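Structures given as structure tokens follow.
Only the coordinates and a few stated rules stand behind these numbers; no lab work does. A quick note: this is a predicted structure, and the numbers were derived from the prediction, not measured. Cβ atoms are built from the backbone, for glycine too; each structure is taken alone.
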Structure I
Amino acid sequence: MIKKANTIIKKVVIRFVFTIALVLTASTTAIAQTGFGDDVDDTAAPAPIDDYVFLLAVVGIIFVLMKIRANAKYKREINSY
């Protein structure tokens, strides 16, 4: 039984490693970008994503605290049985 489980785990790990290697090597060619021509103005203003970073951080912290509280409540319910 343990040998069979080890064999399955080895197969899963090998597949995972090969999949990650494939994704990493395939994405490098997809991300590569050639330069623009001389007639293109590529100095556009950056996107204004800094405006709401503080608000997004607060929402993220609240979400994490809600998940931690729900997880603790779930564990208490399981342990009460």
Structure II
Amino acid sequence: MLPSDAKDPSVGKYDPNAQPILQLSVSGNRDLAALQRLAEDKIEKRLEGTDGVAQVNVLGGLVREIQVQVERYLLLDRATG
């Protein structure tokens, strides 16, 4: 039996035609940022413009990330001060 707070299950239709038919890796002697631009600006755009291609996704690579670490007590002090 499922826990009382479990959500109702969802049932979906499986379409094997929706699965990827091509997976491509990009590597080379360029830096990661250059390889990312190549994948997004050239390869992805060209594949998207091909008849019969429904969707193209670029996964992985170099994605810029900014992490903000907050001192909780200082934040709470500002909110209440």
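Summary of computed values
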{"read-out": "Mean count of other Cβ atoms within 10 Å over residues 15-22 from the coordinates reads 10.0; which among I, II", "value": "I"}
{"read-out": "Source structure (of I, II) for Cα extents along the principal axes in Å, computed value 71, 43, 8", "value": "I"}
{"read-out": "Entry that produces -25500 once helix-only ellipticity at 222 nm (-39500 (n - 2.57) for each DSSP H run of 4 or more, over all residues; to 500) is calculated, selected from I, II", "value": "I"}
{"read-out": "Distance in nm of label points 7 Å out along Cα→Cβ at positions 23 and 39 - structure with the largest value, from I, II", "value": "I"}
